[in-house]
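None of the figures in this text is laboratory data; all of them are computed from the coordinates on show. As the structure is a computational prediction, the values presented were derived from the model and not from experiment. Cβ atoms are built from the backbone, for glycine too; each structure is taken alone.
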Structure P
Amino acid sequence: MRRLDKRWFRLLRGQRGFSLIEIVVAVAILGFIGAAVIRGLGTSYRATGQLDEQVTATNLATSYFESIKAMTYAPTYPSAGANITVPFQYSVAIVTTFSTDGTSWVSTYTNQTLQKVSIIISRQGKTILNVCTFKMKRPSG
């Protein structure tokens, strides 16, 4: 047992430890790795937030389009969002323009047969989604 202890101490006696330069290099490498990981997490967090906004806006627009689709042709659709819950901080605007030939559009209805319905979804004043569809007045008869 005594012989084992002497060998162990001889082995340790040859070790001098780490130099200051080795420690500084190791800390610098760990710092670069840590900074890269934190930056990647921040980017991921922002991308997830933007994706969440896009999904919410798309779902809202789809709900509004389905509601407008079920209504008869009209100059405006003020009751389109009556049964739709708009999340906090989001706002929805419905803009309708009219045309007879599909090339020139006007904002006032004067018996045109083609209607362009645009839905604009915003969050805190920043437009997230702007989509449109067309609706045509069917001749009665």
Structure Q
Amino acid sequence: MPQTTVTLSTRGQGLYEFTDQVSAFVRRSGMEEGLLTVFVRHTSCSLLIQENADPDVKTDLNSFFRRLVPPSSDPSMRWVVHTMEGPDDMPAHIKAALTPVSIGIPVSQGRLMLGTWQGIYLFEHRDRPHRRDVVLHLSP
């Protein structure tokens, strides 16, 4: 069963599309039918399948999650205990708990069965740049 790890560099909070890298892995595998599992190996980021046509979608999602879970320095977050790694760390863990760290995508005729406007994104929840490892595993 084909498997690889993709390393993505982030520049802070936001959505980072990597659909092309995932599609290339599926093509190289030569597998016609199967299920691709995409898994991120971190606790302060997550994965999303989301619209990739209008960049406003990314802007709105980022704004929503910042409002939903503000930094721990925000007065509404004074209940947070885990602050040792900075005011964005515990909120990042909460956001990752609300969004998937693993997704499954069907493969048919050697291609991802994504919809027309769907892209695969790493959703970075930390403020500073990180290198994130994403495991791609294709099963028949």
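Of the structures labelled P, Q, which one yields 0.50 when FRET efficiency 1/(1 + (r/R0)^6) of positions 91 and 107 (r between Cβ atoms, R0 = 35 Å, to 0.05) is computed from its coordinates?
Numbers: P: 0.95; Q: 0.50.
The value was obtained from structure Q.
Computing relative contact order in percent (Cα under 8 Å, 6 or more apart) gives 17 for which of P, Q?
This value belongs to structure P.
Which structure, out of P, Q, was mean count of other Cβ atoms within 10 Å over residues 43-50 derived from, given a value of 18.9? Each step should come with its number before you reach the end.
Details: P: 10.1; Q: 18.9.
Here the read-out was taken from Q.
Suppose volume of the Cα convex hull per residue in Å³ works out to 99; of P, Q, which structure was it derived from? Spell out each step's value before the answer.
On the way: P: 244; Q: 99.
So the calculation was done on Q.
Given a value of -16000 for helix-only ellipticity at 222 nm (-39500 (n - 2.57) for each DSSP H run of 4 or more, over all residues; to 500), calculated from one of P, Q, which structure does it belong to?
Numbers: P: -16000; Q: -7500.
The value was obtained from structure P.
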